[in-house]
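Next up, some structures in structure tokens.
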Structure P
Amino acid sequence: MSGTEVIIEPGKQDVVITRVFEAPRDVVFRTVTDPDLIPKWWGPRSTTTEVEKMDVRTGGQWRFVHRSEGQEFGFHGVYHEVVPNERVVQTTEFELAPGHVALETMTLEDVDGKTRYTARALYDTAESRDAAVQAGMEGGLRETLDRLADLVER
């Protein structure tokens, strides 16, 4: 199903993800910022996600925990900018790789009644970015956005 484009250029510190959803911007924004909806789409299908904290406002914090096959994987960060229906800028740190923080900027644009989602994750170094990619990030991103599409397009 995936209409997700993932751009990973050698030697760069970022990953750029784009996708067009068959849903209006406000629906996509609400789905990515509602703590009750996050467990329905965030992460691969093989995991469950618990939202421990999600204060979606500039300066607010978040923490999600993936559970799969008896293991837990935590992610956390801080919201640096939240512009409803347009943009969220936040940090993300995978707790199994402490100290490697990515700055993520998600933008939503109207495209003929659909929504273009663009996310850019800027890592502290190219090596940090490459480690995340080697850990399977791209497959997880694609599956996560497929799940998000299933939810917002209903």
Structure Q
Amino acid sequence: MRVIRKAFAYISSAPSSASGDIREGRNRLLLLAHPDHPEAGLQVPAGTMEPGEAPEDAALREAREETGLTDLTIVAFLGRQSFDLRPFGRDEVHDRWFFHLSCGAETPERWRVWETTPATDEPPIRFELFWAPLNETLPSLIAGHDRFIPELIASLRPRRVA
């Protein structure tokens, strides 16, 4: 079975001051949808690592390509997972690396981006991006994209100093 290395980006941001909804502990997660392929479900930015590419470099590259955002910083490595895609009709296993990234720029609540560098020789892919509250109402994500959400939430909690 073929093993493919994948990098995942959990991009978080506090609500913008323009929204008037800044509260301590209120964080958002950037999600993406494929308006032309709704069967792809809701996802986080992710993609295939290039040969010799470090996982953290791949997470930043994929996040930038799929969101159009440039003011991104890696906050933490959240975990690694082996994910079998045979139940999805593909004879491959993904070696997935999950990272928490922070967005330092003001962004709209929703926007569209065309990824012009898809992994295959396909035409550009249209993504619709939006911020979702990072809490119990987070929508379901497809195919294990949500695997390290609990670790992300734990990393965002304010730490108490004794």
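Taken together, the values in this text are just the output of simple stated rules run on the coordinates, not laboratory data. In this text, all values refer to a predicted model and were calculated from it rather than measured experimentally. Cβ atoms are built from the backbone, for glycine too; each structure is taken alone.
Details
- Distance in nm of label points 7 Å out along Cα→Cβ at positions 46 and 102 - highest-scoring structure of P, Q: Q
- Structures P, Q, by Kirkwood radius over Cα pairs in Å, for residues 30-109 alone: label with the highest value: Q
- Source structure (of P, Q) for Rg and Dmax of the Cα atoms in Å, computed value 15.7, 55: Q
- Label whose coordinates, when mean count of other Cβ atoms within 10 Å over residues 62-69 is calculated, return 15.8 (choices P, Q): P
- Origin of the value -6500, where helix-only ellipticity at 222 nm (-39500 (n - 2.57) for each DSSP H run of 4 or more, over all residues; to 500) was derived from one of P, Q: P
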